[in-house]
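Read through the structures below before going on.
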Structure P
Amino acid sequence: MKAGKDARIFMDILMSFHNKRKRQLLAVLKKIHDMAPSILCKGKCQRACGPISEAVLPLELERVRTFLRDPTFKFASADSIKGVKDGKVDCDTCPLLSPTGACSVHDVRPLICRLWGVVDDPFMRCPYGCAGALMSNAEARHLWELVSQLDQQYGAQQ
């Protein structure tokens, strides 16, 4: 019996350490996310919200899942692309958009969502003229690299 009790105690300690480390990584992720400039959004670009699953790193997904309290949540995948219509990608929108088109996880949204409209690049500029400070591609890549490095630490912990 003692061996079983010791094993449970060990597992409890291990889980406590794992959860503390995850909280630390999520706190650092928030700080990196907060480095992206904000944008004065007009709320017209919901068609750009999806599919993004390939651009969301596991640690970012964990942050969204923690916020939603839903450990099984997944973003729309490239499989949801229906084709190209009128020169634009026709795809399912992000499942986190509210009926009014607002992001329901705005405070914990992934980096790719935060970069939309604030990177000085034709593919990332808001087509509706939403204003905000712009960052260069190099600055955006630097943020992406920071989040990727943090995500690698998260993956190593799993």
Structure Q
Amino acid sequence: MEELSTQPARPQQPSPLEEWSAVKIGLATKSSGILFKEGEVWWASIGINLGEEIYGKGAKFRRPVLIFKKLTHNSFLGLPITGQEKIGNWYVPIQLPGRPRSAMLHQARVFDRKRLSTYIGTIKQYDFENIKDKFQDFYGPQKNRHPAS
């Protein structure tokens, strides 16, 4: 007959998805008086996502996000930012204090202001205009291209 262990069971660590769920519940119930403008960069809790979707890091699952287009008082189209210089037509280099960074056009999505926590800064007008042009090139209609290709 096997002897049963008398040691207490170790508490199971919550998974990152469970941790993100707790953070997201907190975000959903908080009131936010944050005012934001196009061209600003904020720390935003963007969470755990799927597949190739960009995710946040740390206890609050945050990453810098550029306010690309204000949609309503509460929502905006945001472009997540990476702290690494990246090459490709879906990345646009920007200057923020510290190191060079890149706005990720291919990760554009709508965010609620409740996800915002800390203002980082405002990008230069030249960088913002460059991002707008690159965004239009990336998402705009392609000439001489079949829809099925």
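Each value in this text was obtained by applying a stated rule to the coordinates, not by laboratory testing. Being a predicted model, the structure only gives us computed values, none of them experimental. Cβ atoms are built from the backbone, for glycine too; each structure is taken alone.
Worth a mention:
- Comparison of P, Q by mean count of other Cβ atoms within 10 Å over residues 64-71 - largest value held by: Q
- Which entry (P, Q) yields the derived value 22 for relative contact order in percent (Cα under 8 Å, 6 or more apart): Q
- Structure from which 14.5 was derived, mean count of other Cβ atoms within 10 Å over residues 24-31, options P, Q: P
- Value -14500, calculated as helix-only ellipticity at 222 nm (-39500 (n - 2.57) for each DSSP H run of 4 or more, over all residues; to 500), assigned to which of P, Q: P
- Computed 3.0 for distance in nm of label points 7 Å out along Cα→Cβ at positions 40 and 56 - originating structure among P, Q: P
- Origin of the value 4.8, where distance in nm of label points 7 Å out along Cα→Cβ at positions 16 and 136 was derived from one of P, Q: P
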